[in-house]
Structure P
Amino acid sequence: MAEASTAVVIGGTSGIGRAIAERFAEEGYQVVVAGRDASRGKEAAEACESAGAPRAVFVQTDVGDPASVEALAQDVSNAFGTPHVVVNCAGILQSGKHVLDQDLTEDEQMWRINYRGTLLGCQLFGRLMSAAGRGAILNVGSLASFAPLSLPAYTPGKHAVLALTQILAAELGPHGVRVNAVAPGYTLSDGLKARIAKGERNPEAIQATTALRRFVEPRDVAEAALFLCSDRAASITGVTLPVDAGWLVQAPYAQYLQGNPIRQTPAI
């Protein structure tokens, strides 16, 4: 009997990352959950085993530290061989502000975690996959990969993740490795739920900004991740797929409609 495929989910201890890890587990993958929080990480690995993973482990990893990511790649290679799937989901968020008010210390931290952390995962596991002649890398972008959100460190970093995904798809494609990304919209994660409960976010107003008038569930992003990393997407590479309940189409459509209302043609 063939050994199960292995998926590494960096940033898989909570939220979207954990949902992705559990979804791969349901498909019978061995799962490596990587992240900083050991307590949440071990809990996520146990959840993956309960979901059907023949084996699930947690490896404590800080994507802001290159040596930590190098150690992760070595641990995975030693224990599982070259993984079939790597998901780069680790990241930190930012509160809105103007570019002229952007603190450079925060800016450096955002780039170190969100962009360079993704770059490290792509480099280290991309080398292993290229040598093996197969594999799928999935990066996690954002609506900010496409739109000029008022997050002056986060937004450029997520634009860069989109570009990195495209460059890597071209570079690694000849070696049998596909590279794609997902761009989640307003996702009903624990963090967003907590902000709604505190009255810091207006759920009705957020839903009104989407074509489908709904939040994205972490599971929705996980389904897209599974598809892009599966053989069903064998001819898809270099794509950043929005999973946003239609936010990207609703925003310009609604703004245009305000100045150019559709008027009913009188009946003759």
Structure Q
Amino acid sequence: MSNTPKDQKPFGACEPNAAQRAVIAAVHGSGLKRGAFRPWLSRIVNFLGPGPIDAQYQGASFRLHHLASGTERGALFNPDYNLPELDFLREHTPRGGTFVDVGGNVGTYAVPLAKHVGDEGRVIAIEPHPVSSARLAFNARASNLGNLSLVVAAAGDIDGELMIETDGDNLGASHITASGGIKVPAKKLLSILVVNQITSVDALKIDVEGYEDRVLAPFFRDAPRSLWPKAVAIEHLERNEWQNDCIEDMTSRGYAIAGKTRSNTLLVLR
């Protein structure tokens, strides 16, 4: 019998059992896939078989640690999770194009977009949390991706170090903090793109829990216009934490708001 922990085994080792499959399938076809129901559904599925679940999400392979991650619960129970944002980003990122994911979490944007752009395209996924970045790397390998570059660092307004912490048990809510938590490398977005030899960006998604302005303000100040992403999805739920309104800054620089979802503002460069 192998002593390898279940969540470190190759993809497929955590396939759902028959009872879990029945619950997940029933949820996919019902209103229960909405966010309010997912925590207790996660507890039911975990009772039927503890541990992560190997599943397909948006055409890619994921090991979903759903019990303590809102993002991974969403991907497991709702096949349309973040679909408007994903469709917007895919629409503006051609095959062979370049996508940048700032705050990559476990890869629910970066991995499907890497599938979308194909072998000739590039995806840069930036995620500082050691657990989330390891899960993102696993999901990229499980999806047989060779075009995704993972940057294990916090995007910010400095090249140095920052502290991050997680509220409660939701790993996806990790955020920059002034003290405590985990010390991680920090890099300016422009520095990351230069090191990775990125010369143009088709689309960018940013979700860094209220630190979006500290990432984007120095980038748009210092980067050549040729590096400005042609389309941006920016989470606005923590807008009250911004020191400067980066959406207003972007519209002043020539971006137009193309749409909004509950969580994100979608912009295109005119």
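If distance in nm of label points 7 Å out along Cα→Cβ at positions 24 and 240 comes out at 3.7 when worked out from the coordinates, which of P, Q was used? Structure Q accounts for this read-out.
Each of structures P, Q was scored by distance in nm of label points 7 Å out along Cα→Cβ at positions 112 and 152; the highest score is held by Q. Looking at relative contact order in percent (Cα under 8 Å, 6 or more apart) for structures P, Q, the greatest value goes to P. Structures P, Q were shown, and helix-only ellipticity at 222 nm (-39500 (n - 2.57) for each DSSP H run of 4 or more, over all residues; to 500) at -14000 was computed from P.
With mean count of other Cβ atoms within 10 Å over residues 80-87 coming out at 22.9, pick the structure among P, Q it was computed from. Here the read-out was taken from P. Match the computed value 0.60 of FRET efficiency 1/(1 + (r/R0)^6) of positions 40 and 56 (r between Cβ atoms, R0 = 25 Å, to 0.05) to one of the structures P, Q, and report its label. Checking each candidate, the match is Q. Comparing mean count of other Cβ atoms within 10 Å over residues 96-103 across structures P, Q, the highest value is found for Q.
Bear in mind these aren't lab numbers, they're just calculated from the coordinates by the rules spelled out. Small disclaimer: the values here were computed from a predicted structure and weren't measured. Cβ atoms are built from the backbone, for glycine too; each structure is taken alone.
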